[in-house]
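Structures for review follow.
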Structure 1
Amino acid sequence: MLSDKSEWPLTPIRTSWDDLLNGIESISSWESKRKEIKARFLELIKNESAPECTVALEIKIESEWDFEDYHIQYVSYWVEEDERAHAYMAIPNTNAPEDGFPAVVCLHGTINWGARQTLGLLPEADDPHASNPEIAGKDFARQLVRRGYVTISPEHFCSGARTPKEGSFDTSSFYRKHPNWTAVGKYIYDSYIACSIVAERSDVNDKLIGVTGHSLGGSGSVWLAAFDDRISCVVPSCTAPTFRENPGPLHWSRDSWYVYFPQLRKEFLAGNQVQCDLHEMMALIAPRALLDRFALNDGNGVCQSHRVMLHLKLHDLYKLLNKEQAHSFLVFGDGHSIPEISQKSMLSWLDCWLKRNGNPLDC
């Protein structure tokens with residue numbers, strides 16, 4: 001029997017993600033493990049094969065448009081000695097706050113004109129002021145610039161102006177050029193440079209940089225924030241599944257089209273566990289602000305139900321770091337989309353952490 005002062009015994013929940021905090025009982029012990037995870041993450045993306053970013057950016061405005069409450073610039077810049085990237089920057093038509101605008105890197109999904117879509121632009125530039133009725137919440141850069149953020153929407157290196165001859169999001173030509181790198185490493189590399197472009201603007205507060213994205217862009221948001229500590233707020237949408245709780249892990253290392261990690265194919269075929277899974281990538285973001293948004297019925301319900309357990313374990317880490325309020329997740333049932341509740345939570349979360357210093361009473 002229980003006495004008045006007894007505590008009701010709770011049933012332990014065992015998950016695939018328990019290894020995150022095994023043996024971790026203090027902030028100092030976590031800091032040691034974080035260094036180990038970061039090293040495994042860099043090995044996973046083959047960061048040692050990334051070129052040294054020594055070339056001057058030489059930012060060039062290719063075209064620009066004025067709207068009632070913001071301005072868009074389509075810019076190009078060097079990312080490698082023989083390769084220029086392109087991005088859409090949006091700047092509010094208001095005076096910057098005394099300490100500068102907050103800024104958000106906006107990463108698109110696997111749509112060839114996805115960077116334009118983030119600003120609600122049509123696929124072609126015939127009439128940049130024409131609205132696109134089929135964006136379904138994917139115009140997050142437009143929503144943000146109207147709220148007073150500077151945004152940058154870089155074109156993925158396999159889309160837009162850099163669409164390879166094999167077709168959009170086909171990584172064959174990338175691997176011919178960089179056989180020892182990974183597409184994810186290249187994606188992070190280019191996103192890091194895009195972040196630098198907005199962070200170095202005189203009208204931007206480089207301490208208030210966020211990242212958001214949907215689908216591939218959602219995964220890219222996690223990867224960039226895991227790599228780049230300048231990112232202070234992360235709001236991914238509908239990222240790809242994990243490695244270990246995934247009935248089709250070869251998706252991560254397919255033999256055609258978009259190949260994320262080619263070196264993992266032999267590991268998956270041998271039944272081996274990958275050295276750095278999603279829970280550890282997200283843990284590299286802690287204690288910075290993270291709101292993950294996903295649907296239980298996005299592709300495979302089993303995978304996404306495990307994702308709920310992932311976040312319960314991740315929340316234990318944020319609690320250890322005394323930043324519980326900086327971690328949240330939103331689960332819905334609308335499939336691979338950005339429903340209204342997801343849109344509103346993204347805007348609210350970014351406002352909370354990039355405009356109101358993360359004070360829970362103000363958010």
Structure 2
Amino acid sequence: MGAKRGAVIVMDAQTGELLALVSAPSYDPNQYYKSDPERFKNWVITDLYEPGSTFKPINVAIALDHKAVKSDTIISNPSTIAIGEWTIQGGSGGSDPVTDIVINSSNVGMVNIVNLIKPDVYYRSLRRLGLGGTVGIDLPSEIPGQFKDRKTFMETSIERAVTAFGQGFSLTPIKLVQLHAALANGGKLVTPHVVQGLFDSKGQLYWKPNLTAPRQVFSFEATKAILPMMEGVVEEGTGKAAQVPGYRVAGKTGTSQKANGFGGYSESAYVTSFVGIVPAENPRFVVLAVIDEPAGESYGGTVAAPVVKQVIQALVNQQDIPPSVPVKPANSSEPELPEDEGGE
């Protein structure tokens with residue numbers, strides 16, 4: 001895909017245990033002196049990016065929690081919306097239920113969903129999720145995210161509007177995984193970590209790290225409402241390329257413009273991403289792929305979603321996760337499972 005760089009994270013949504021935390025390009029530790037020092041870091045914990053549409057389910061969960069909307073609430077979703085002197089595009093041109101706004105990743109619809117939440121409630125909810133902070137991973141050099149101060153956020157309507165579709169603030173990929181794990185596990189913020197503990201020669205655990213206790217940040221009801229919407233993203237929306245035959249996958253695509261360093265956004269540089277939760281009916285794992293500046297087509301559904309699909313296919317085998325639906329035996333005359341449709 002000719003990208004500048006890429007990363008994949010696989011995390012147990014219930015415990016925060018990291019099964020994979022990889023980034024590319026990497027380096028040969030035996031000949032590290034031949035590589036650019038930039039490659040020595042794992043940028044999923046040291047670099048910030050704007051998550052774009054992968055953050056939309058987080059915002060919808062906040063709205064659900066505060067009873068601002070329900071899954072079937074009809075939201076105005078025109079093609080464009082004016083916020084002060086700015087025009088935001090990306091609506092359906094009509095009105096849609098919240099579920100369809102998530103499935104079709106409508107920016108304008110998301111702005112109108114967030115507008116139903118009182119600004120101070122919205123700000124406090126985002127801070128409660130830890131935006132602007134770190135996840136506390138047991139690896140060095142993690143940096144905190146960047147988020148506007150309360151005064152700016154409250155007094156500037158465009159700040160709230162762009163936050164609705166995941167721009168105007170930044171976080172690390174590991175933070176996004178932590179947030180989606182909360183959607184998967186019933187609403188608890190768990191601490192991502194690589195060290196499970198110390199085991200003796202008989203395989204008995206005799207020491208484990210003292211992790212921050214899980215903290216409830218979403219109601220169980222809100223998370224159960226958002227997961228079917230995210231499953232719809234994979235079944236019929238922008239994330240079809242993440243379909244894994246025999247397994248129910250919930251997910252969300254993301255394509256965000258990169259800041260240009262001059263107070264605006266680049267016209268050509270994008271970060272594409274896809275976050276998946278599997279199995280959707282009994283969530284166990286969160287899988288995130290982030291592709292920085294892919295060449296050619298720059299959409300999360302066409303660039304990052306296929307990567308997550310490949311990872312999930314390996315994961316379900318490695319973890320012995322049974323299929324969500326019966327798989328057709330080789331000698332069976334029953335109908336085939338639907339083929340992966342692909343695309344966005």
Calculated from one of 1, 2, mean count of other Cβ atoms within 10 Å over residues 111-118 reads 24.1, and the structure in question is 1
The highest value of mean count of other Cβ atoms within 10 Å over residues 79-86 among the shown structures 1, 2 is in 1
When FRET efficiency 1/(1 + (r/R0)^6) of positions 119 and 207 (r between Cβ atoms, R0 = 41 Å, to 0.05) is calculated for structures 1, 2, the one with the largest value is 1
Matching 16 (relative contact order in percent (Cα under 8 Å, 6 or more apart), computed) against labels 1, 2 points to structure 1
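No value in this document is a laboratory result; all are computed from the given coordinates. Everything quoted here is computed from the prediction, not taken from an experiment. Cβ atoms are built from the backbone, for glycine too; each structure is taken alone.
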